[in-house]
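Read through the structures below before going on.
Read the figures in this text as sums done on the coordinates, not as results from a lab. Small disclaimer: the values here were computed from a predicted structure and weren't measured. Cβ atoms are built from the backbone, for glycine too; each structure is taken alone.
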Structure P
């Protein structure tokens with residue numbers, strides 16, 4: 001399945017998420033690509049929109065290989081982190097938190113984040129390749145004691161989709177397509193332009209709940 005763009009993918013996902021209209025649910029978009037989609041879904045379902053700010057901790061020798069993830073409040077480490085020094089992990093965590101704090105202030109100014117406890121959290125992204133970072137993020141969101149965690153994505157690799165479905169922290173996974181020949185998220189979009197911070201900021205400031 002090839003999507004025309006993120007707008008088409010978001011509209012298709014919004015139809016599948018109709019059951020959450022009017023519920024105590026929050027759309028949590030993964031920056032940056034998930035934000036234009038989260039905006040459309042939040043608008044269609046009259047739900048609030050937040051960004052979920054997290055970043056992976058890369059292995060010191062292979063930065064692309066995640067050994068954990070960090071949010072402003074939490075941290076989760078994988079088995080692979082055991083072979084890495086504690087000082088490296090502490091240093092990376094500090095660096096990432098500084099970056100995430102700056103990004104949050106840039107997106108929101110002084111606005112306080114929504115209370116996640118006892119809410120249904122709907123995590124939206126434009127696609128999932130390995131699933132490692134999103135699963136680490138969801139594990140940390142689970143610590144906030146939400147009522148339920150739902151993942152809504154247009155496309156995923158089959159291995160990542162299996163990981164999401166097997167996660168003890170996720171209550172429901174909505175995925176429109178899990179092709180066999182998955183190489184990268186962008187190959188399943190005709191138009192997959194980069195989303196920049198200014199667009200994220202504009203969309204977050206535009207969304208209002210009816």
Structure Q
């Protein structure tokens with residue numbers, strides 16, 4: 001499948017892995033529109049990181065409704081609309097909900113989720129970024145978002161494992177799994193061009209991108 005066939009590309013991965021920055025670069029390379037999840041608009045997010053038990057449900061419901069509202073209009077996109085690169089997959093919201101909500105909260109959340117999911121389009125390609133927890137913590141510290149500094153290694157570990165389980169079963173779109181432990185496709189031009197070349201070569205199925213770092 002050539003690059004031109006991917007009209008809706010999603011970059012996914014745990015907090016701090018660099019999905020938004022990579023989505024920006026890909027959108028520029030593809031001449032595509034950029035769709036970001038706008039986490040800063042969630043009025044419950046900072047409260048969630050301070051007191052997860054008290055704010056988990058409103059934070060999750062806000063994200064769910066926000067993302068559904070952004071994506072539902074894409075079902076009407078025709079062949080003349082520009083390409084799109086997004087930094088989230090709608091299904092990722094349920095991954096976070098299972099992690100953050102108790103049994104009764106999740107039952108309520110899931111009823112709303114299942115109704116909204118019917119209106120959300122399936123992307124043409126998903127790029128799933130992975131990195132070890134120590135790398136995620138370092139990147140979170142470097143970008144310096146205040147409320148994110150409360151994120152623990154334990155939470156990131158559980159989140160990363162939840163992503164692994166989710167994508168182990170994911171088969172709705174072609175999938176490229178990228179190990180970013182030793183590469184930086186956001187800031188390193190060589191790494192980015194290698195990744196871009198791999199993306200353009202994908203036709204279908206599941207693929208892996210784990211190049212050796214320069215000098216190895």
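Thinking only about relative contact order in percent (Cα under 8 Å, 6 or more apart), which of P, Q has the largest value?
Working: P: 27; Q: 30.
The maximum falls on structure Q.
Work out the source of 0.85 here, i.e. which of P, Q gives that when FRET efficiency 1/(1 + (r/R0)^6) of positions 90 and 154 (r between Cβ atoms, R0 = 35 Å, to 0.05) is computed.
Numbers: P: 0.45; Q: 0.85.
It must be structure Q, since only it matches.
Have a look at P, Q and say which one yields -15500 for helix-only ellipticity at 222 nm (-39500 (n - 2.57) for each DSSP H run of 4 or more, over all residues; to 500), as calculated. Please report the intermediate quantities before stating the final value.
Working: P: -11500; Q: -15500.
Here the read-out was taken from Q.
Quick one: distance in nm of label points 7 Å out along Cα→Cβ at positions 74 and 114 came out at 1.7 when computed from one of P, Q, so which one is it? Don't jump to the answer; show the numbers that get you there.
On the way: P: 1.7; Q: 2.4.
Answer for the origin of the read-out: P.
So if we calculate FRET efficiency 1/(1 + (r/R0)^6) of positions 106 and 202 (r between Cβ atoms, R0 = 41 Å, to 0.05) for every structure here (P, Q), which label has the highest result? Write out the running numbers ahead of the final one.
Numbers: P: 1.00; Q: 0.75.
When FRET efficiency 1/(1 + (r/R0)^6) of positions 106 and 202 (r between Cβ atoms, R0 = 41 Å, to 0.05) is computed for each of P, Q, structure P gives the biggest number.
Using the calculated result 39, 37, 23 for Cα extents along the principal axes in Å, for residues 58-177 alone, pick out the matching structure from P, Q. List each step's numbers first, then the result.
Working: P: 39, 37, 23; Q: 43, 33, 29.
The read-out was computed on structure P.
Ranked by distance in nm of label points 7 Å out along Cα→Cβ at positions 122 and 138, which of P, Q sits at the highest value? The partial results should precede the final answer.
On the way: P: 1.6; Q: 3.8.
Answer by largest value of distance in nm of label points 7 Å out along Cα→Cβ at positions 122 and 138: Q.
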